[in-house]
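Below, each structure is written out as structure tokens.
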Structure P
């Protein structure tokens, strides 16, 4: 009996000690992962008032969010600077200790914590004055789960809510968001994503409908202190309506980015995007896609540049300018290991046809900063094919703006010429009258009548002149060799080898730009 009693006591001590010990380990894991969150610019979190118990602990998670300075330009061109502002809020945190956890179900791990983030106190009063009583304050539910390995999983839930302004003109319906993030014990690996169910925003007759948005990412911290990996973002749809009329209709916009550091400390990154359809004012664009990559950057130099940029972000203009001057000498080293820019795919369907293109630029190895020497060793090639109607539309718009400015300037000049002379003094008027009475003016010296002002150009005349200018420019491009016509499309092919720049297979000459 004594043995059984002793065994029970030992087991109880082990269980109690295990729960308390895992509570200590959970606290350490939470503090370490909060330090990882604090690397995000503009966000700072701190664990305070930690009260540890045997099976459960209580604490506060203090958040400080900084909204950066904003410069707003009005329709009149005037700028208004809104200074940076800090918002503080505290989240009560309840932590259950492992190894076996009974909280919102059964869990096996070191610890489990949950909390709820609400509007900061500074915003609650403005919320009440801006939105009606039927509006629901936004909130965020957070759950932290620490695994036996020390890795922490953070799950967030931003429930659906509706906001209605006090004047009843604007309504926002948020449909909810789910987030998840897993951080390893050493903070060197991140994996997670988010999913937004969508949102509707209406203002009088105008309405914006946002479809679901999803993202996933996997990042790992390398020896240079940079997080590299993969990330994707999918945008289901976006509709902008004015009454029953659709102003913007977007369907299926997807993007994916990758980054890694290859052997030898070379940083590579890439971005690809695809669009199913975009309709703006009854003009449809898409499908379309492009793929862009940047390779062979010096990872060590890039890490130094990133550190300098981060250190200057919260500084004044002088600190940012100083950081810029410190970065400039690093650029030749950053690009000096054979950096390459490759636009491997560019394809977009437009109302007038299809635009296609590609571009490759390769820099030589070496940290030379001599532009002439650099140009002698850069190699590259590119090709662009676009419908003739697209090119003419672009040129036509530029010519129209140019002609309208010329007409406006001519009208202002005529107005100034027709303006009355400044009023004369009494003495000068009397003297002029006396001179005119006593001195006859020869017929040859009399002031001729002012020439009639030129009649303003009509809209049809302006359109014809703009069209003639556009046709002349296109003809000049084709004649000069800058463009090659293929059916209803124009093609431009570029090549740069050992300082020799060719356009459409011919050496480039300044005359190609004379159109």
Structure Q
């Protein structure tokens, strides 16, 4: 994990040297391509799409100069062109010449058409004579999905390893440190740019409306970890589906008022549990009633690609304060404040980030609905990360998110006792991990899991050395209350520094009117 508080680098002129993935897209009409372009902008870091209209004066010489200039600056270039009555072949011929004169393989060419490329002879001509890397007819129902997947594969195979090597040297001054890189770290974020985020921020600053869907369901860290996984596993793409890793996104709900290190530690031990195949299989053996379909899914190796901290709706916080008769001096942080704290705490974590969707809803919703909705959104065909999913070799389906991606609900052991045993029945095609918590009766939790949840994928995960830093949100609030009252300040702050990220603590003291 990057510690942006401790690591210092000279950032001058580095942005201009960060390798880019430049896409030049040539067509006469881009309306049918907007979904594909949107996906690229959402999940391919440092990728830009230059849309060029074939209807306007097309200058082949200018295109050649532009491509030469891009590759001279250490960039990767992909030119995607429609056939457009043979203009596409002129582009392919130019690119083939440039490829031959360039020692590094950093230029890629794709061509498609509505109907012309249904002709097999023309397809072969584009590949054999003009060196096209991808050829397709859009009359094929899966053509755009296939093109998106090809773009992602080239990006992950040739560009992303180069970017990670560059960032490893930039931040850590040595190679092979990509597993510690967080794309939200202050040291890294400016070198891992998503065009969709820039466009959204521009519209916000201009006071214009924009689609906030992918702002409320952050994809930055999930995309980064999928790129890493796929870059490493491209050689495995021809193996049967059962041997492919199953990508997992964890989500944790609750007041998170405020977030502390135990929230993050819960994700860490849960991740270690599901990624350890032997440990997971032992847990599965203790569930003889688990239905066959769920069992087959769990039997596949799991790779965690993201973790969401989802602060509950403000309405829940107020009702909880009333139910448990919080002191009037206890600070109830707003959803905006809690999301900011989550972002600060997880800034340098490669996997974990805040999840605004739940707290942005008009009213409080149940944790099972939060989990199911998260699963539905991430596994939908319109979700940009779908273009990073492998092709299913058993069905020949491209971007098969439902087969490759699952969501896992992660909670503290107190929730399974407090929320009602059958509430976990409402999860649809999800794992549930119950993480041990200091002060909770483990025997009661295990009894609940083994009896009431014996036919469900609900597993208990123990945290070692829980006592050392055990401090609940309630105890954190008590210490903060002491500081606000100027009582036992030194001891309270000392305890808080053990469990709160220092950035979170400073934010609470300085910005939340403690």
Structure R
């Protein structure tokens, strides 16, 4: 394997003794250490790349890339460069400046065994650099100007190296530092190095390592399974993915219904007349409280009741399959001090002076004020079909008289599973407050993760009039040919009874 083209190779061959075949010496390991930046204003994470020596007399000759072994750094968020180090290597990181300018220690650079100038280490030398000027960026350009990607893949290539006589060609504490990258984003790539085992150039070893996310990727000598594990078992039987998530109740991993206990064509995860589902659904019922708001009318507060303290409310939503409807013909009250559709503008400090602010109409997930007042909480986010008239935000911000979220895209207000307000407060979640002087009715749909497990999610629809939650299902026998047919039943609960052959329902032949 040629590290350089003929002209560049001639310039360094004598000092570095590059040869072109792999020898049967032990392989070397790459270690990547991550740390917080030393400087208070440096963004991101500091990644330090070390090659582990096998013997204290081993010598690191070079880090290189070419058309046969590309050297790659992918840092899409850019890398940190400190103005006090104008070099591509660590020669400008003056230890005397670090107490005053700690960010200098976070500078990104290429190196051979040094984290500062060679002048501070007896017998050391700052690494030299040879590179193809057509590279974009070059190695020096990448390290000096906050590069987002370095790909040394040309015939000429590039390399940073030291002479075999340099003290820093030998390992320090059993290893060599070869690069420091500080970035606020992702990091991946491939690093190639040439090492002289026991310091003997004729026995040189060239080795490559892939890395991603600050971790070295170990090559697979076998077969990668569907989870990316070398010779791994793949997705475990009975689970749906590599994380071990189980299929939802009554469904397979593709969402197909596999359980319909009463044979009514309604999957048991949606059938309120199946005991298992009815019990599950009953855990997350809607309750509505009415509060006298004086001249503003009545404030209706909508709560979803939790079954367990670890349950999490994911979202309130509507779409073409499950419309979300709010009917408020006398419109809803909006207070000028809350310009948001949620409760983030209800500043507790203003309430003693402006008490009407407490009756503002808003959508929420577990909050009656800004998230900043609750550790770990987050104000709910909103996604909505812009063609809705009104949109969810428009209804809550501009005194809406009606909201009907019934399109394919629909709308939803939600929080992430990590937000503390996804958990219930006093056994329930507040999902909306609506203040109006007139009637109120509608349908609210919401998604709950029992015990916080998203794979077991439950979606429920609850209709209401005033503070009364209406039953969406009338369970019973809805087969007109059955002896116990119930004309009011909307959902067959499997209780139908039929006459025996040649007999009527009274047992008469």
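Any read-out appearing in this document is the output of simple, stated calculations on the displayed coordinates, not a laboratory observation. It should be emphasised that the depicted structure is a prediction, and the values quoted were computed from it without experimental measurement. Cβ atoms are built from the backbone, for glycine too; each structure is taken alone.
The figures follow:
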quantity: helix-only ellipticity at 222 nm (-39500 (n - 2.57) for each DSSP H run of 4 or more, over all residues; to 500) from the coordinates reads -1500; which among P, Q, R; calculated: R
quantity: Identity of the structure behind 3, 17, 26, 24, 16, 9, 4, 1, 0 (criterion: P(r) over Cα pairs in 10 Å bins from 0, in percent, calculated), options P, Q, R; calculated: Q
quantity: Given 6.5 for distance in nm of label points 7 Å out along Cα→Cβ at positions 133 and 485, calculated: source structure among P, Q, R; calculated: Q
quantity: Highest-scoring label, criterion being distance in nm of label points 7 Å out along Cα→Cβ at positions 117 and 149, among P, Q, R; calculated: R
